[in-house]
Structure 1
Amino acid sequence: MDRLDEKAERLKNLMAERRGEKGFLIPLLQEAQKIYGYLPRPVMEAVAEGNGVPVAEVYGVVTFYAQFRLEPAGENLVRCCMGTACHVRGALKVLRALEKKLEVTAGATSGDGRFTLETVNCIGACGLAPVLTVNDKVFGGLAPETAAEILDQYE
């Protein structure tokens with residue numbers, strides 16, 4: 001069985017487990033995204049068909065919540081906090097340094113596929129502002145230069 005078939009089988013089993021469960025759609029989409037790394041159209045169509053909901057409803061949920069991706073992410077997910085505490089303490093300068101280092105704008109993946117750069121409204125580490133995460137590891141008290149240097153650890 002090739003990798004694609006294995007993923008499709010895992011999704012099919014997951015849908016069977018969740019069938020009839022109240023409020024199933026978001027948790028199911030979260031699990032589907034774990035399997036595929038993102039939610040391509042065929043996966044959304046399979047989720048819709050397998051659960052008797054319109055594709056438009058699935059697409060609406062996927063595009064409403066920032067946690068879902070329609071495109072594959074890079075190997076390393078970099079999230080720069082733009083919440084109030086981070087913003088006041090220089091998050092925009094940190095973000096610009098990251099964009100320069102990665103040669104992308106927020107919301108994009110680097111050309112080599114190594115990094116996806118995102119902004120978030122709050123990481124929940126306001127006392128460490130400005131803050132970023134790389135693959136869920138938190139880095140705080142950043143200056144633009146140190147933020148860019150952190151990425152060197154992941155190259």
Structure 2
Amino acid sequence: MLKAFKHFIQELTLGESDKIKFAEDDKRLAAAALLFHLVDIDGVIEESESRKLREILKDHFQLSDEETTELIKAARRKDDEAVDLYGFTSVLKRTADADERLQIVEMMWEIVYADGHVHEFEDNTIWRVAELLGVSSRDRMILRRKVASHAPEES
């Protein structure tokens with residue numbers, strides 16, 4: 001009985017292809033897609049940004065290495081398909097509470113500061129996402145200062 005239940009759970013989470021699936025309305029996928037968008041926005045994916053993306057997703061969502069890899073792949077696909085950020089932010093607005101939305105903005109700043117400097121496109125994206133998530137300008141700037149105070153020096 002327990003073995004059958006375990007198999008059922010694996011089928012739900014892994015599917016037939018043995019790959020972890022993230023639903024369209026999964027807040028983890030929406031957050032990961034926003035974070036990946038930031039990593040890729042300036043046209044250069046720095047190793048420091050990739051490492052920080054993996055670390056943030058794994059720690060924040062308590063994922064295994066395999067789940068983290070699959071989430072990043074799914075996030076990249078979703079970002080490539082997206083025409084705007086609203087699809088991601090609308091999922092988060094519906095499924096994440098105010099504290100979780102603040103955490104997402106903080107994670108975005110962590111990604112941006114991973115390489116030691118903020119590109120104007122990154123700053124503008126966080127501003128737009130914060131507005132769509134209902135995070136105030138004051139809270140966005142508090143989170144920026146918090147993350148910047150622990151960030152590596154600009155290179």
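Read-outs: derived from the displayed coordinates by stated rules, not from any lab. Because the structure is a prediction, the values reported are computed rather than measured. Cβ atoms are built from the backbone, for glycine too; each structure is taken alone.
Can you tell which of 1, 2 yields -14000 when helix-only ellipticity at 222 nm (-39500 (n - 2.57) for each DSSP H run of 4 or more, over all residues; to 500) is derived from it?
1
If relative contact order in percent (Cα under 8 Å, 6 or more apart) is computed to be 19, which of 1, 2 is the source?
1
Output the label of whichever structure in 1, 2 has the greatest value of Rg/Rh (Cα atoms, Kirkwood Rh).
Ranking 1, 2 on Rg/Rh (Cα atoms, Kirkwood Rh), first place is 1.
Taking distance in nm of label points 7 Å out along Cα→Cβ at positions 23 and 63 as the criterion, which structure among 1, 2 has the greatest value?
When distance in nm of label points 7 Å out along Cα→Cβ at positions 23 and 63 is computed for each of 1, 2, structure 1 gives the biggest number.
If distance in nm of label points 7 Å out along Cα→Cβ at positions 127 and 143 is calculated from each of 1, 2, which structure is the one that comes out at 2.4?
Going through each structure in turn, the value belongs to 1.
Among 1, 2, considering only distance in nm of label points 7 Å out along Cα→Cβ at positions 71 and 95, which has the greatest calculated value?
1
Could you figure out which one of 1, 2 the value 29, 17, 9 for semi-axes √(5λ) of the Cα gyration tensor in Å, for residues 47-134 alone was computed from?
Answer by label: 1.
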